[in-house]
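Next come the structures, one after another.
Quick note: the coordinates plus some simple rules give every number you see, no bench work behind them. Quantities reported herein were computed from a predicted structural model and do not represent experimental measurements. Cβ atoms are built from the backbone, for glycine too; each structure is taken alone.
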Structure I
Amino acid sequence: MMKTTGTEEMKITGLSEIAKLFEDSNYIDILQLISKACEIRDRYFGKIITYSRKVFIPLTNICSNKCYYCNFRRDPESSEAYIMNIEDIVHKVKKWEKKFKIKEILVCTGERPDRYEKVRDRLKMWGFKNYIEYVITFLDKVLKNTEFAIPHLNIGYLSFEELKLLKPYVASVGLMLECISYRLNRRGMPHYESSTKMPHIRLRFIYNCYRLRIATTTGILVGICEDSIDRARTLIVTKKLLENFDNIQEIIIQPYTPGSISERLCTCCRRPTIYEIMKIISIYRIYVRNLTSIQSPPNLYPESFGLLILAGINDWGGISPITPDYINIDYRWPKICEIRKVTESFGYMLRERLPIYPKYIKNAKVWLSDIIRERVLNIVDEDGLVDRKYEGEDI
């Protein structure tokens with residue numbers, strides 16, 4: 001049970017106390033956590049829950065890592081493996097932007113797909129020197145052929161030099177921390193065959209984004225064989241990152257969601273209940289307070305996603321009215337009109353944001369290249385949210 005002072009301010013102290021919070025299932029304690037988390041969220045973020053209107057572009061599902069819970073990854077020899085043709089997908093993005101008023105272009109790939117010869121051969125056949133040139137070419141063509149499209153990049157670990165090359169073409173990047181424990185990299189554990197899932201590599205990426213002034217999204221994956229100590233250590237490290245680096249714009253609290261592939265590969269992974277996710281969100285909100293936004297995807301608990309508001313989130317993440325969630329393909333996005341209805345039923349207003357959060361837009365010259373900055377400033381209001389005249393219909 002958490003300690004309180006005379007002002008009823010909750011205090012979370014050391015590793016063992018935090019770990020105990022993750023273990024406890026006393027409903028009175030959980031209700032206390034939720035109540036405090038909501039109070040903190042409302043104090044700092046008000047009665048607004050945001051979302052980003054996106055399309056999901058998985059340029060390739062070939063990945064050099066082999067996370068045992070992943071339903072997205074394919075080997076290059078698989079009949080389901082692909083690398084998208086840039087011209088074809090740019091044409092679709094242009095059409096989607098006009099029809100659905102899409103702002104965020106979420107570009108996703110497997111990590112380091114060019115470690116495979118087949119991928120290098122395909123890129124060479126198309127005239128690309130390497131994988132990064134292929135991604136940059138896609139981003140450049142999107143920016144040249146659209147009016148409002150703003151890329152958010154989530155293609156795995158990138159070096160400082162690669163991030164520097166990519167910065168002019170994106171508003172933000174993403175890389176999930178997932179869990180800070182090296183235990184998950186041991187034989188038989190989910191990250192054993194995933195070299196870039198070593199915690200220090202993920203932390204290096206976040207630090208390099210800080211050095212380059214790139215707004216960064218990160219987060220945790222719940223249910224991938226981590227224990228309460230792992231969760232507590234990850235929270236403590238996350239808090240230290242937020243206190244030292246100002247580039248982290250959002251923490252995602254995402255549950256492991258099993259599929260046909262992951263169920264065969266990972267026997268210790270377990271899908272958390274909605275109540276477990278609520279508790280974890282609340283602990284994060286109480287611990288990090290207003291240092292960053294917290295979101296949890298609404299499609300992964302389709303029957304009860306509104307409860308995530310009670311846990312302390314202030315954002316729904318990216319929602320696509322046209323493309324599926326390719327990472328969790330069995331879980332469709334709720335319609336935006338459904339999300340608005342549920343959000344309002346809990347007493348909050350739903351507002352559209354861009355893939356870069358308002359606090360970074362206030363200092364756009366630092367965080368954004370000229371072309372991205374011009375697009376952003378043309379469509380936001382005085383609060384840094386999407387101006388209502390540029391919002392799409394609730395479809």
Structure II
Amino acid sequence: MKILYHHRTQARDGCIVHIGELIAALRALGHEVVVVAPPGTEGGPAADTGSGGPVDRLRRALPKAAFELLEFLYAFHAFARLYRAFRRHRPDVLYERYNLYTPTGAWLKRLTGLPVLLEVNAPLAHERAAHGGLALTPLARWTERLAWRSADRVLPVTSVLADHVRAAGVPDGRIAVIPNGVDPRRFAADAAHTAAAKARLGLEGRLVLGFTGFVREWHRLEQVVDVLAEPGPGACPHLLLVGDGPARAGIEERARQRGVADRVTVTGVLPHDAIPGHVAAFDIALQPAVTAYASPLKLFEYMQAGRAIVAPDAPNIREVLRHDGNALLFDPADPAAFGHAVRRLCRDGALRARLGAQARATIAERQLTWDGNARRVAALFEERLAGTVADAVGTGSRRARPDGC
């Protein structure tokens with residue numbers, strides 16, 4: 001199958017990891033994937049995973065309405081590139097990663113009849129409006145509804161997000177939930193890897209509490225600093241933050257105040273290829289807070305690495321984790337619950353081992369991998385193409401496929 005893949009993502013974070021991993025998995029299945037994307041982001045993660053590029057600078061410099069108008073106007077440029085790629089490569093299908101003000105897949109389908117799968121990672125009109133970042137609200141909502149309703153299948157990453165898609169008028173039969181995934185070959189779970197990772201990072205003999213990603217105040221990781229400062233028997237706990245963010249300074253200051261600054265390590269932003277070697281050093285993996293509709297990439301990496309996970313008891317988290325089965329889930333409404341869950345795991349090595357083993361088993365049992373996602377995507381495309389061919393046979397049409405086959 002020849003797949004035209006379109007995205008306009010320029011972030012150097014988990015978004016580009018998702019894109020690159022899915023493209024690679026589709027190609028590994030033998031599909032030809034033609035990518036149309038902003039320059040430098042066509043194939044996957046870049047070495048520099050930081051932020052603050054030209055788009056971010058433009059966003060800060062312009063009034064909201066002016067920037068959003070440019071976003072919408074960019075869709076016409078993106079559509080022209082997409083249509084040229086369609087004419088040149090004659091793909092069988094289009095896979096598009098949804099972005100606000102970008103109904104390009106809907107336009108291409110209307111012009112060419114090309115089947116479209118639309119991946120949705122967030123209800124962006126709702127999200128940006130909720131955070132005060134939306135000025136052209138009617139236009140944003142119109143483009144979102146157009147994109148979602150026009151796709152042959154909409155692929156939200158959680159069932160919670162599927163409710164947003166359903167509320168926009170997309171029927172259940174055209175919604176397929178496909179969460180984030182992981183590459184099992186990258187994340188090892190055996191004790192030898194853990195010991196080697198700790199030695200490499202200078203953390204031998206420590207009980208490592210780990211977090212990957214962008215650190216925000218609402219993660220409440222200062223509670224973990226308090227756990228470090230508590231006296232107790234056994235291994236000496238150490239907090240390893242693999243990433244950076246606005247909460248970093250507060251965490252480091254809290255550690256100095258509690259006298260445990262030497263037991264907090266913050267790596268700063270790292271390329272994604274370096275993440276597995278750091279997660280391997282974790283004994284307890286922290287998912288201290290979550291956006292209500294998200295499918296956190298780090299969660300699947302923690303699971304594949306066989307780490308004991310602490311995460312909030314939220315509907316989207318319960319789609320993959322079970323309390324006291326493959327993780328410890330805490331009540332996010334209770335300010336003390338996160339710290340209590342961390343303390344429990346610090347004290348109980350057998351529980352850590354059981355939860356970590358079951359988390360890893362869940363990945364295999366449910367095929368929560370990029371390869372598994374690629375197979376799901378390919379099956380949906382094949383189902384849609386089979387339906388198109390069947391319709392064409394019934395009507396005598398020769399326009400069953402965009403290339404006239």
Out of I, II, which structure matches 113 when volume of the Cα convex hull per residue in Å³, for residues 129-248 alone is calculated? I
For structures I, II, calculate distance in nm of label points 7 Å out along Cα→Cβ at positions 217 and 289 and state which one comes out highest. I
One of I, II was used to calculate P(r) over Cα pairs in 20 Å bins from 0, in percent, giving 28, 61, 11, 0; which? I
Once distance in nm of label points 7 Å out along Cα→Cβ at positions 57 and 385 is calculated for all of I, II, which comes out largest? II
Calculated from one of I, II, P(r) over Cα pairs in 5 Å bins from 0, in percent, for residues 25-96 alone reads 3, 11, 12, 10, 10, 10, 10, 12, 12, 9, 2, 0, and the structure in question is I
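Thinking of I, II, which structure, once mean projected area of the Cα convex hull in nm², for residues 169-336 alone is computed, gives back 11.5?
II
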Given -12000 for helix-only ellipticity at 222 nm (-39500 (n - 2.57) for each DSSP H run of 4 or more, over all residues; to 500), calculated: source structure among I, II: I
Among the shown structures I, II, from which was the value 116 of volume of the Cα convex hull per residue in Å³, for residues 257-328 alone calculated? I
When mean count of other Cβ atoms within 10 Å over residues 121-128 is compared over structures I, II, which one is greatest? II
One of I, II was used to calculate percent of Cα pairs over 14 Å apart, for residues 153-200 alone, giving 56; which? I
Highest-scoring label, criterion being relative contact order in percent (Cα under 8 Å, 6 or more apart), among I, II: I
